Structure I
Amino acid sequence: MGERLGFGAPSLKGRALRLLASREHSRAELERKLQAHETVPGELAQALNELQAKGFINEARVVQSVVHRRAERLGTQRVRAELNAKGLPAELVAEAVDELRATEEARAREVWRRKFGQPAADPHERARQMRFLTTRGFSADAIRRVVTGAGDDD
């Protein structure tokens, strides 16, 4: 945007803020996305340090954002993979995974209900339903209970 007004290329901090305005990003994500724009060694680290000190970069907020956006549709394994891909600290990822495990079966049941809504009529359909939930990252135990109807409250 500044380029069109004749002000030159946006600063690294400006680029980072623009990315952060769209959604939460981890420091590792920002480093990956902005590394190509660094002209002076250490400039990116300094900009990110300043943003982190001011609270613009917050790893715990990134974890909560991902969990909030993805847990409704995805299983614990897929959410964990996304968190790890963002380069987040292992202890924050482990905390989030522990919380997600507590609701795994209920979340899998809701995803199954929206997609299929009724028990499988034959083994082929049951396998299809199980594959669907597997690709969503739900645990084998939760999938088995949901697809076979074990633990149904209805």
Structure II
Amino acid sequence: MFYGTIVWDPLLILSQIVCLQCLYYLTLGFFMSVLVGTRVPRMSLIYFFDFSTLVASTVTGWCAIVAILLSSLAGAGYLLHLIERAKKCLDFSATLYIIHLFVCIIYGGWPSSITWWVVNLTGLALMSLLGEWLCIRRELQEIPITRLRSNA
């Protein structure tokens, strides 16, 4: 992809959003099944989308919190590989969490727990800041130039 030319490609942006959202939920599902799934008799979508499960007073609630934060860290790696631009990391991270907020509202109502808001805003900050840092490190790497030598 050439970064010097600014091209408005809504299909690319939409596909990046969908891909990032799917990878985030796959990662969240993995961490939820490892951390929360071993503690509950039956895993369900309530741990993904209901704000009442994110409580700091139970071990299961802490496992769900850790799963969300680990998914945010993995999301920073997804930003590095899918988005590749530090300037766009905050936009895509915020879009991911806004879509997650809408899904949570549809599933369990408006999140009235302060813990839910703190965890998700922390996840947003982790994902966007770490993603920007990783993208900046990649953008600042030297471009290898191979010299063509003739064997004459």
Structure III
Amino acid sequence: MAVELTVNGRKRSVDTDPAKPLLWVLREDLDMVGTKFGCGAGLCGACTVHVDGAPARACQTAIGEVAGSAITTIEGAAASPAGQRIAAAWVAQDVPQCGYCQAGQIMSALALLNQTPKPTDADIDAAMAGNLCRCSTYVRIRSAIKAAAGVVA
């Protein structure tokens, strides 16, 4: 079955099983490997993408559920000013350690700043609660989000 969607501003059509997870469509069919497989149960956040602007776990989202939707992946995150600020802050704050979770972390942070441009610590905690980092760079993640938002730490 052909599924039509827009990925990072580009119209795409994928001929696949509508039950196939969005994660595997992105990685296998569209060769966009920035979105990572973590737990496969939507609990770690490594596979976070935006579906019509809202964060979603790509490992638990069937491609058929997002037909006609606008998908933003880590590859498209820098297209927005907030995405550019987050990327710069991530580097300045030296956030990544192993880096595996960072695409999901950045996508959740971007969704937060798009919705709440000047987040409080509580806003950050709530938005990032579903993203796990095995290297425990949470303090640097919070600092980078604040820097990207222009919030004094």
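Values quoted throughout were computed directly from the atomic coordinates according to the rules given, and no laboratory measurement underlies them. Remember, predicted model here, so these are calculated numbers, not experimental data. Cβ atoms are built from the backbone, for glycine too; each structure is taken alone.
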**Message:** Going by distance in nm of label points 7 Å out along Cα→Cβ at positions 37 and 53, which of structures I, II, III comes out largest?
**Reply:** III
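To which of I, II, III does the computed value -9000 (helix-only ellipticity at 222 nm (-39500 (n - 2.57) for each DSSP H run of 4 or more, over all residues; to 500)) belong?
Details: I: -19500; II: -23500; III: -9000.
Matching structure: III.
Starting from the value 20: which structure in I, II, III was relative contact order in percent (Cα under 8 Å, 6 or more apart) calculated from? Write out the running numbers ahead of the final one.
On the way: I: 20; II: 28; III: 23.
Derived from I, not from the others.
Name the one structure among I, II, III that semi-axes √(5λ) of the Cα gyration tensor in Å of 37, 17, 13 was derived from. Present the calculation step by step, with values, prior to reporting the outcome.
Numbers: I: 42, 16, 12; II: 37, 17, 13; III: 27, 15, 13.
Value 37, 17, 13 for semi-axes √(5λ) of the Cα gyration tensor in Å corresponds to II out of I, II, III.
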